[in-house]
Structure P
Amino acid sequence: MQKLIPINHFEILKIYKGTDQFTHKGIQGHALIIGGSYGKIGSISLASKACLKTGCGLVTVFIPKCGYSILQTAIPEVMVLTDFQDEIISDITFKIVPQAIGIGPGLGQEIETQKAFCQFLKTNKTPLVIDADALNILSKNKEWFSLVPPKTILTPHPKELERLVGKWDSEEEKRSKAIYFSKKYNVIIVMKGAPTRIIDGETVYENTSGNAALATAGTGDVLTGMITSLLAQLYDPLHAALIGVYLHGLTADIALPETGYQSFIASDIIANIGKAFLSLEAEQKIN
């Protein structure tokens, strides 16, 4: 049986870099979050705010025009680029040079969007986090994985994972299929669930933070933003995935005494990212 390496604070402290007190926004990374469609701009709002709150110096979003006023009003710290279409993304073009890109939250699967995603993959060389509808589009066009940069991070929930790797009859078969997929396409898979596991080829990591409060809408969008932020801060892809997943779960552990399971929402993750970092840094000082 495959050995599982636990993701706990001891392991995270080995790879966590902290923040240089003399840093500035220009060297804290620039992340681009691509996604959104009519009625699903909230997913990009969550992802981009989480990206900022995880320490990224600059965050830009690329969205349909219908989300422009929403993003500029809700999160004034985020910069906004728009597609020429009002309700969907149909042409992913931008002049900025981000250190990492997260794509997929709220994206939709319109034919024009699929074509735009394919064209983006053909030209992109920037480290990637792929989530949600971008994963669903890839599951329909697996030949496009040849266009995906090595060690791209995929963040599927169970149904999205099934579309990628096929059905399974046991946890062991699920893990084996994910390992095969990771090796075949040279990608890192964050298998969201209870517990979340990260697959990097033959190596499997199991997260130890988090609780059932995370089973609510939007938490995956937040995770995408957090991992993209760390990737933009020049963590290598595996470390970005491990730290992002651990901190994401830790926010729910921190918030639970106040929110309970029922009242916890995705925005509570974002509200507690700072406390999660402080908790990690307190452990760092002790050790």
Structure Q
Amino acid sequence: MTFGPEILARTLSGPNVEDKQGQWWQYNSRSDHHSKVACWAVLFDLLNSSSLMRTHAAEGKVAFGINRKLNDWTSNRTKNLDLVVARTSEEEGAKTVDLGTMADKFGIKLTPAEQAKLDGLPTSPVGVAGSTVLVALEAKATMTAHVRALPRLHDELTSSFQTIHGDSNNALAVGLSIINYSDTFLSSDLNKIPGQRVVSTHKQPKDTLRTIAKIEEIHRRSGSHDGQRGFDALGIIVLDCTNDGSPVTLVTNPPAPQPGNQFHYDNMINRAAQAYDSSFRHV
């Protein structure tokens, strides 16, 4: 059982990001809050799904890092990844935080059952994430102007796995695409003046279907052994978010990927957990 999509929708339903004019938004493209919440939810589900990752965290072998800079030595390119699982180290590096601290920091909204799950997970050591990254998580959202955003979405996700595997071919690259299925949307960029209300409209389901088709073009790989670069696990969450203060809801019917589809969130979690268990037995 996974919890991430519901956690993401519930958390984004509240006011999360304040703009320069003092207005609060559920989603603001100038902020990475939504990406951090999504990656936290993925890591939460991964820890619940992978007994080996839980063991590594309990034994202090791995730590969690936020905004971890990775270096693609083949192209001399660097990129900050939202969240990583890395070997613990005494060396200088990115400071780490445990999952509970991150939940407070990001304003994660949990049900009592989810909080109980979190309380039952081992606490990752707070210290330094070493140079050996085991898992790197990246989330990208397409909330409005879907078609215009497609090249950027494809390029940003592609550059993520290229940087991850340019840093370490053995690291697992996990990607998540968040797609908005609402018919209308209030963009923080178009509504900078308090009291202004410029409403963007979408052509649904066409816009969501085209975005999903673009995600399907992104390269995946069967494992580090195949010598290629690509996501080891890639999932899609479809939300209905008008960004006007009304609740954000999770879309489970088509065009959202259905259970069994390779891009369904549960499939992404299962694939990432299985890859971790088979790849890092000797950590």
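Read the figures in this text as sums done on the coordinates, not as results from a lab. Everything numeric here is computed off the predicted structure, so don't read it as measured data. Cβ atoms are built from the backbone, for glycine too; each structure is taken alone.
Here distance in nm of label points 7 Å out along Cα→Cβ at positions 115 and 187 was derived from just one of the structures P, Q, and that gives 2.3; the source is P. A value of 0.90 for FRET efficiency 1/(1 + (r/R0)^6) of positions 155 and 203 (r between Cβ atoms, R0 = 25 Å, to 0.05), calculated from one of P, Q, originates in structure P. Source structure of the calculated read-out (helix-only ellipticity at 222 nm (-39500 (n - 2.57) for each DSSP H run of 4 or more, over all residues; to 500), -10500) within P, Q: Q. State the single structure among P, Q that was used to calculate distance in nm of label points 7 Å out along Cα→Cβ at positions 59 and 235, giving 1.5. Comparing all candidates, it corresponds to P.
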